[in-house]
Structure 1
Amino acid sequence: MKNFTCHVFLIIATLQIQADSSKSPLNQFEIDKQVEELLHLMDVPGAAVGVISEGKTLFAKGYGLRNKEKKLPVTEKTMFPVGSLSKGITSFLIGQLIDQNMLDWDDSISDKIPYFKLQDPYTTNAITIRDYLTHSSGYPCHEAIWFNETYSRKEIIRKLRFLDPFYSLREKFFYQNIGYMIVGHVAELTLEKSYEDLVDEFIFKPLGMNHSTFSIGASHKLGNFALSYNDLSEPLPFIDPTTIAPAGGLNSNLEDLLKWTKVLLNHGEGFVEFSTFREMIRPQVVSDLICNDKYGIEEYVNMESYGLGWILISYRGHFIALHGGNINGFSSCLLFVPGENIGVITLCNKNLSPFPFILSTILLDKLLHLPPVDWAKMYKELTDFDKEEFVKNQEESSSEKLIQIETSHPLLDFTGTYSHKGYGTINLSIVDKQLVATFNNLYLPLDHWNHNVFEVSKDSLFPFLRGLKFSFSENSFGDIKFLSIPFEPKVEGITFMKKNDPLLNDVAYLSKFSGKYSYLGFTVSIENTDFGLVVKAFGRPPYHLYPEKQNFFKIRDMEGYIVEFLVNSGGDVTGVQIKQPDNTTYKAQKV
């Protein structure tokens, strides 16, 4: 009887354990299997995955390889650049300063940054911290002005006046990184410390996020860091995002991000006021990063908005705050469900990969006890569609050529330095008989496409720039003078002007044109001043000349006028002729 009773209790206990196990939404073996299958399906070398429930870490684990060549595994300590997960950090930092009455969400940027100036005076004065944190500035990305460059934040801000908007202020949500850099700079000026030091002092150190940094070099010194890979499983070069750190410069690992996520699930307690945190995850503007026609997931996500550093969605009846990150070949996703006390983090080392979102959604379905969705199948269908669309676009691009036309100039004529007040300079040179562009420390070989148009080579190390068109055009003298590049698709091609030969501004060169010139009994004086050549005629304002090519000048603020100095075989200046826009020509002899 005793043995029978023991057996009964043993059976009941076993059944109870099985019942408790069946209630658990996550099974480690199943998750491992799911992750491995997705890594293979999406050709992702490695990933780090963490899950939090009820304030506790359910699991944190690395999968696959952080370095394929050396066969080094990903662990929960492996460092990843996490891109736009930085935005939530920046918003949180601003919230902390608001709680200390140092800032307000609706503070005017121009009140905080004295050298802040945009193209439009009204927008300059009206735009606020909130506008930039909600991507409502009206400006498109303009990423090329900072990408891989080492300009200071102050230098970038001084370039903003030369950039074109696409919408008016607060007209429409449009995702942008520069705005977060601007807000980060506001914090710097407010406390007279660098953004990096402020985050370290206010967030990283109190949380024990001892490995998190905004320096790629510092993250690599830790040794355990991931390399990134493209669609051909080739390693990609690291891009330095220091300038844009408040928007996308964070380097971290799963261990640290789990600590950060627990603070988010705790509504920022101990770091920000409850009302301040709620404002961060309160819908501010309608957004379309997830809810758009391309993904076709309206059945599951029927509302999307953007808060202050967070994408906010209604997913199958649950309110979720999340953000993704993509930078220099790394993809990530952090999401949390405030009402359920659930958090999921997924990091991977594959360029522009949906893996973090797909896996996070699969895990979320399990954690919320929702009917499973075959997200892997949906991914494959979307990928097949993207491939078909890519082939179609390639065919359309090829058909634009109609008839292949050679360049109108020898390759050497395209070389030189081209400049834009906002985007800086691009150097064009010839390397092994190929035109090569150097921009923001990026080396971009160019292939001839058609006529005076070249495109970034398909062999470029930067996949997102492959096929980018460089369109050259001539000035009124028939010389290659302008370069248009669609760095920002939302505005017309960004036009760079070719810089003149430095000789044309040399004092000795300009001095030979100085002197007096006679025309119909009138004498005109041309002087070489600190501001270049100036034409002075009695009763007329001074006219400033600027060089276009050897012996040819234009008149500042007088479009269409061409000034040509006449030179004899010995190189002496004998006179000058002025050609008006209607082709009328006047000649004057040097006296």
Structure 2
Amino acid sequence: MATRNATPKAWHIRPPMPAEARQSLSRYPDLVARLLYNRSIEDDSQARDFLSDSPVSHDPFLLPGMQEAVERISRAVAQGEPTAVYGDFDVDGLSSAALITRALGELGVPITCYIPHRVEEGHGLSLRAVEQLASQGITLLITVDCGISSHREIQEAADRGIETIVTDHHLPPPEIPPAHAIVDHQLPGSRYPFPSLTGSGTALKVAQALYQSIGREMPPGLFSLAALGTIADVAPLVNENRSIVRLGLDEMRRAPSVGLRALARSAGLTDGYVDAEDVGWALAPRLNAAGRMDSAMSSYQLLMAESEEEAATLAQQLERWNRERQQATVGASDRARELLGDEPGPLIMVDDPSFLPGVIGLVAGRLAGQFYRPAVVVATGPEVSRGSCRSIPEFDIGGALYRVAAQGIPFLAHGGHRQAAGFTIATERLPELRERLMEVAEEQLSGQELEPRREIDEVIPLGSLPPDTYRLIRTLEPFGEGNPTPVFLSRGVQVANVRTMGSDEQHLRLKLKDKGVTWDAVAFNQGASGQDAKGAVPTPGDGTIDLVYTVGVDRRRPDGALRLMVLEFRRSGE
């Protein structure tokens, strides 16, 4: 269904590049210089650093707790100590768990992995896991992408003779858990120079520190796992994250693991080239689908698979779960909009017993994007409810949860960061939680004009778009948060042909003309039934349109022809 109440994006054209910046970037083509400037790169020195193939890798021992963690893991390596890795059920947690398991397994550590069940255990370390691992004789537990808020569980582990090393990247609570070591760049007093590592990035730094301390090269495949988590967690692709992703994507292209090769094949990525967009829009959703619809262990097993047959079977199962996830998300999104009504306040919060815990984060993301408000979606149960939160740049949703917890909201579990968070709470406390979150949102967002903006890099007549645009753009890859895919605006474009795509005709395929030049284009979710539809579908001969788009290639065509990805369109003059 089309969303009638969604907040329209304001098209914001970035300001012109000053003459001094253009002079400093004179060695680069005009389009590349403009794109660099738009990413706050204003001189040749910054540009060379940004475009350099030399990786950025900060000293892992600058991370708090790293020395203690490496010393403890080294003892486990020397003694062949039974060790467990505990990950989260999203891609960042799964790739982190696979990374540490590979790194320690290569050193001969007898290691097991525990991935919690989303519905039965929820986020973070669980008491059930501690009990099970203790019964297996585990004496060292390493958490990845979680653990910073698991005070009770880590104390229970200690009482059962298990020492815990926490590796995490989330905001620490006021009371730090009693772990043997905590590696988290967000701890107070951290000297680590880069503030945006993910769980998998933190796990990679642990592996680097460990192998550095014993004078060995890391095993292959670790950067591709770290890149998976970094892209999937929508971390800013700048500084060290940019290097992790570049090295990881190169590894995926040159020597993909058996599991990633099977997953790419299942997703239709058959040309051997994988970029950050492929990971974010094709691979990551399939890996996430297992934990959303059933058990995330299937995705972990795929990442660790060694045989083609095993990997193919697991990839097929993830494909089925991904289709189920898509259907469940559409249904839950429609229900959420029914509950929301016409006038969202400063914060959106909807709850319903029909919501599947595995898709509430996706629904919250859709609501936050459509209405430009922080959004909380809760799957209510008879006694316990689980919520997932997504936010906008103006509002720190993870901080808001910590704030209301300090005010007396008794979460059973909670955690997250500025843009995404989650919680578990007694169902009877939901009305109080709603009231407190609304108060925080009203206080922090009062007087702000909450208007989403579509940042546009350059206005270019479509008929004048340089034929080497795509080649020039690719010099700035990988694209993602902090280094977005370049966006262009062309006005007065003719629609030569249009037809719908998709089972519900929610997508559009177009042929666009300007000054005698014809371009193929697609517009996902902008057909009459698409969730991003803003108005009537354009028809040939019915005036011209202005469109905002990115430039890519049609990977399904053997000639790799260029294709526009239309983000939004409007009738010319609107």
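Couple of notes before you dig in:
- Given 3, 16, 26, 28, 18, 7, 1, 0 for P(r) over Cα pairs in 10 Å bins from 0, in percent, calculated: source structure among 1, 2: 2
- At a computed 7.0 (distance in nm of label points 7 Å out along Cα→Cβ at positions 85 and 525), which of 1, 2: 1
- When mean count of other Cβ atoms within 10 Å over residues 93-100 is computed across structures 1, 2, the figure 20.0 traces back to 1.
- Source structure (of 1, 2) for helix-only ellipticity at 222 nm (-39500 (n - 2.57) for each DSSP H run of 4 or more, over all residues; to 500), computed value -8000: 1
- A value of 11.8 for mean count of other Cβ atoms within 10 Å over residues 213-220, calculated from one of 1, 2, originates in structure 2.
- If FRET efficiency 1/(1 + (r/R0)^6) of positions 301 and 341 (r between Cβ atoms, R0 = 30 Å, to 0.05) is computed and equals 0.10, the structure in 1, 2: 2
Every number here is computed from the coordinates shown, using simple stated rules; none is lab data. Remember, predicted model here, so these are calculated numbers, not experimental data. Cβ atoms are built from the backbone, for glycine too; each structure is taken alone.
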